[in-house]
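Novice: As structure tokens, here come the structures.
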Structure P
Amino acid sequence: MQNIANKTALITGGSKGIGYGIAEALLAKGVNVAITSRSQESADKAAESLAKNAKGEVLGLQADVRSFENQQTCVNAVLDKWGKLDIVIANAGLGHFAPIDEMEIDKWNEVIDTNLTGVFYTIKSSVEALKKNGGYFFTISSLAGTNFFPAGSAYNASKFGLTGFTQSVMLDLRQHGINVSTIMPGSVATHFNDHEPNENDYWKIQKEDLGKMVVDLLEMNPRTLPSKIEVRPSRPPQK
């Protein structure tokens, strides 16, 4: 088992949901973690909450993944504070859903620019830092990256693209000692698409489950790489 204490991680969209759950799990292992949010206030609030039970240090940063310059600024902030970057988790994402004849152009662009181009910016801004010591790059795709559904044209396109993008990046970077995996969750109890998590979400994947999964992957012997992981609720309600 690899010891990940004192490693350094950057998580996009880490102020809530899956990103927050992953940050919490890494901090409990002694990893230093920077989380980003489009709002500095949200990033600071989440960082303050995460720090309460953390063994590692936590830093909140404002960034929009649709801006390469924002992403580069975050990487530089991590390097300035901790001197290295070992783990990058491209988690930030959103969804707009409508039949194709009703899909608005700006909504389409926001989904693609955030879920796909934003991940390209994330790895592009961090890859040279990751090369220095080897490392791990994760993307958070979705079962929507392999299963299509009505009114999902933008979201499906972004996640199908992200799944393929990540697998290609994995082949590009493994000779540099960088492991790359995409995690593809099904239903997760988060605030995605304006949902408010509640007791009826008991059957869904919980954010801490995905945090534990990331820790498990990081602690594996690096000679073995689960490059694409589908994750689904084990017992969804019967329809």
Structure Q
Amino acid sequence: MNHSKQGFTLIELMLAMTFVSALLLAIAMTVIQISNVYTRGLTIKEVNQAGRTISTDLKRGISQSAPFAVPGPKYVDRSWGGRLCVGQYSYVWNYGVTLSDPKANGSNSNIYGNSTSKIRFVKVPDSAGSYCSTPTKSIDSTGAVELLASGDRDLAMHSFVISNSSTDAKSNQSLYSISYVIGTNDQAALMPGQTSCRVPSDLASDLNYCSINQFDIVVRAVNALQ
């Protein structure tokens, strides 16, 4: 009585293993792509949330301010950052290049007085506008609120420009256009000028953890009592 033995040939086993390997590789690549998309989404979300927080506070702060001249004594614009004094509060910020510079010191408002906490974009009580009249004055941390926390992605302000759009002398109201750029602060992954991330073909690019966004808002100063 003959018993035939049946099984997989070596070629069949190799083909099966090749198919399984290709399938596992495809799954792994898909998981990596999903992870990259998720990570980039978190980065963009963090930048956008920070931008909206600053936008909301600027609108509220300036709307409670009397009209002011731009350029003028209430707006300080420097290569290291700037200051904007709008009445009860003043805004003080450092640009990303300043935060990344180990030589930066208190002369450019890099710290709260003698504290080691670096200023990113803070709102501080300053009814006299002294931080703008004396641009080198150190910032008192009392009552100061950091509106741009570093977060998980090391966020920073990269540019800030304000201009006077129009003024109505009869109603004592003024409109201001504000444009600012917020993003991650890995200087190596940013293009010169910090206005965009490096392209994917650049060896220094890191699109998963790099995001830059420009915010443009129009605000109105209407408080004629100040």
Structure R
Amino acid sequence: MALPLLVTPEFRTKIPSTGQEIEYRPFLVKEEKVLYMALESNDEKDITSAVKKILKACIISEVDINQLASFDVEYLFLQLRSKSVNEFMTFMLGHENEEECDSKTEISIDIDSIKIECKDDDKIVKIDDKLGFKMKYPTIDIGLKFKEESDLQKSLGMIYECIEFVFDEDDVYEDFTEKEMEEFIEKLSSTQLQKLIGFFENMPKLQKKVSYKCEKCGKKEEYTFEGLNDFFT
């Protein structure tokens, strides 16, 4: 006798950066195995690759995972985890200074309480009264590409990858080569460059701040989870 057919539920959520509503299903045992193998490797590239593969398999709507902002990928995967495993994640948190007290406190995070807010204006960077840039959020692959670079080279690399167009009072400039853009950026002042770097520092993040009280010593602590790795540490 043939085994019974399994019915997989479907859910809806929105992509934070675009507001597009999508349908998805929970990940199955075969996809969970891919994730655990990547986590055991403790290699960020393997984990990122596994997360993308699972999202591609589980998102029913037409979405190009490779073009999503890094925080989109992180948010969608947490939503997937919520419906596949449990809506709550449990962590054991200690003190920054464990010499005073080495006790750890169990805290629980409701995944559905984690929100990411995006506004179109956030992608406009004005570097003076006349000149501005329209930026796009970096994908998770762009973040990995420059992860090992120095701070300045990482910032410059991310800027080159994420400029959609330049504009001033008279025109919009979107037909340029990579070399032309590099030469243009190199002519900016340090103050102007910092405004572009600030785009990445201030862009939306997968973030959750928690407050807790040590059950042993009574000291109040705070911890901020940020990024997918933090949630799976």
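Since every read-out is calculated from the coordinates, none of them should be taken as a lab result. As the structure is a computational prediction, the values presented were derived from the model and not from experiment. Cβ atoms are built from the backbone, for glycine too; each structure is taken alone.
Novice: Taking Cα extents along the principal axes in Å from the coordinates of each of P, Q, R, which one would give 49, 38, 35?
Specialist: Structure P accounts for this read-out.
Novice: Comparing mean count of other Cβ atoms within 10 Å over residues 56-63 across P, Q, R, which is largest?
Specialist: The structure with the largest value is P.
Novice: Same structure, new question: For FRET efficiency 1/(1 + (r/R0)^6) of positions 64 and 200 (r between Cβ atoms, R0 = 35 Å, to 0.05), which of the structures P, Q, R scores highest?
Specialist: Sorting by FRET efficiency 1/(1 + (r/R0)^6) of positions 64 and 200 (r between Cβ atoms, R0 = 35 Å, to 0.05) in descending order puts R first.
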